[in-house]
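Derivation of every value follows stated rules applied to the coordinates shown; laboratory data play no part. All values derive from a computational prediction rather than experimental measurement. Cβ atoms are built from the backbone, for glycine too; each structure is taken alone.
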Structure I
Amino acid sequence: MTIDRPIVIAIVIGVVLSAVLEVFLVDHREFLFTGSDVLLFWVGFGLVGCIGIVVISKWVGHTFLMKHDDPYTGEHVEAEPEEHRDG
């Protein structure tokens, strides 16, 4: 698996921009808790939170929301239908 160059450039620009914005916008004089004074803490916190929301949402969707039964017969239906080959 290779990552395209524009994607790498966009990621690097995003990290640098996040670091610059955190330096200027986050008040480092008051600490909410231990560790919140580390540079890029809030960027990492937001990234981990976003990834967590996506992972949990996918798990809930696959576990509880996706229906695997045929609404007419009540039989279990596979996600990928079998191909019928003639001849």
Structure II
Amino acid sequence: MANHKSAEKRARQSEILKVQNKYFARTARNMIKILRGATDKTEATEMLPKVNSMLDKLAKKNIIHKNKAGNLKSSLTVHVNKL
């Protein structure tokens, strides 16, 4: 356990951030699954910028690596263009 007041606060903060990061990452993964399962090109085209924005925000906050975000964006764009 934490022995100092600042260490206790840091433990509380890290727990809150862990829950928030988990939520953001899970939401993005769900959106990716929905986009990959889309069969309508217009729907997928509308959804792609939103998903790309989510991935950029996750990479900016270091929740996922920036290269992973780029790879996901690239593969999703290829998928939407093939529809």
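Out of I, II, choose the structure whose coordinates give distance in nm of label points 7 Å out along Cα→Cβ at positions 56 and 72 equal to 1.5 when calculated.
Working: I: 3.9; II: 1.5.
Comparing all candidates, it corresponds to II.
Say we calculate relative contact order in percent (Cα under 8 Å, 6 or more apart) for every structure; which of I, II gives the highest result?
Values: I: 15; II: 29.
Across I, II, relative contact order in percent (Cα under 8 Å, 6 or more apart) peaks for II.
If helix-only ellipticity at 222 nm (-39500 (n - 2.57) for each DSSP H run of 4 or more, over all residues; to 500) is computed to be -29500, which of I, II is the source?
Corresponding structure: II.
So distance in nm of label points 7 Å out along Cα→Cβ at positions 8 and 32, computed for just one structure, reads 3.4; which one of I, II is that?
The correct label is I.
Thinking only about Kirkwood radius over Cα pairs in Å, which of I, II has the largest value?
Sorting by Kirkwood radius over Cα pairs in Å in descending order puts I first.
Taking FRET efficiency 1/(1 + (r/R0)^6) of positions 40 and 64 (r between Cβ atoms, R0 = 25 Å, to 0.05) for each of I, II, which is largest?
Largest calculated value belongs to II.
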